[in-house]
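Below you'll find a set of structures to go through.
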Structure P
Amino acid sequence: MKVRTGFVSNSSSSSFMCNLCGAEGSGWDAYPAQFGWATCENWHNICTCCLEEGDNNINVTSDVVDDPDEGPLLKKEKCPVCQMKNVDKTIEAKLLRKLFQMSTDEQIFSLLKKRGVSTYEELKEFLK
């Protein structure tokens, strides 16, 4: 299965995902800025809620650089993903697999079963 990250366009419909919380945006010929989202120089998308939350302290007016081809982009020095303040949700699973040296689903399921998690309902409860 292909995982969509960042800005994805298919003919005239577009969809994108917040790299911090996983929120999705989409529309015809849409781009993140139309929804009040910010996109950084490394193409991390940040939704309106995440821009305003916590100590992100992002000002979408003053914390941007102008790209001649793409328009205003959030400075990477202000991006919570680039500055390793928040984990990029689009690579979270890959990161955890690497950290715990688990390359197969079977390894993950084996570990979960050792913790008493063997059904989807138990997994949802475990993740609370």
Structure Q
Amino acid sequence: MVNYGFYLIFHEALGIFYLLANILAIEMSLISNFIMNERWTFRDRERAGRKSYFRRMIAFNFSSGLVAWFTQTPTLFILTHYFGMWDKAAVIIGIVIGALLNYFVSNYWIFRDKSVPATPP
């Protein structure tokens, strides 16, 4: 879990405020996730060169970033601030929620099969 590992580095090792550490960890995981999706998860999808690669990377970062920022960070804040949950457990819960939503966004928008309509079944 790239996100969790970077959260620990930023928050525990470097002492960055937990919400900012979470946002930075999200960005690091977005870059890693895009590369893994491109090379493994959606490798069977048609690609059209370097320009298309960067367009997908920007779209992935934007869409997945929005999903992550609006699920993981509020989840972390709510669970720690209002429910007193341990921040590491709250981060994991936020990551799971964000990962599920990001898969659907990626599958139906960023890496969609061009031969299939863009709307989910």
Between structures P, Q, where is distance in nm of label points 7 Å out along Cα→Cβ at positions 51 and 107 highest? P
Can you tell which of P, Q yields 18.5 when mean count of other Cβ atoms within 10 Å over residues 27-34 is derived from it? Q
When P, Q are compared on relative contact order in percent (Cα under 8 Å, 6 or more apart), the highest value belongs to Q
Of the structures labelled P, Q, which one yields -20000 when helix-only ellipticity at 222 nm (-39500 (n - 2.57) for each DSSP H run of 4 or more, over all residues; to 500) is computed from its coordinates? Q
Looking at distance in nm of label points 7 Å out along Cα→Cβ at positions 43 and 83, point out which structure of P, Q has the largest value. Q
Upon calculation of semi-axes √(5λ) of the Cα gyration tensor in Å, for residues 59-98 alone from the atomic coordinates, which of the structures P, Q produces 21, 9, 5? Q
Using the calculated result 20.5 for mean count of other Cβ atoms within 10 Å over residues 19-26, pick out the matching structure from P, Q. Q
Read-out Cα Rg over 2.2 N^0.38 Å, computed value 1.26, structure in P, Q: P
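Where a number appears in this text, it was derived from the coordinates with a stated rule and is not lab data. As the structure is a computational prediction, the values presented were derived from the model and not from experiment. Cβ atoms are built from the backbone, for glycine too; each structure is taken alone.
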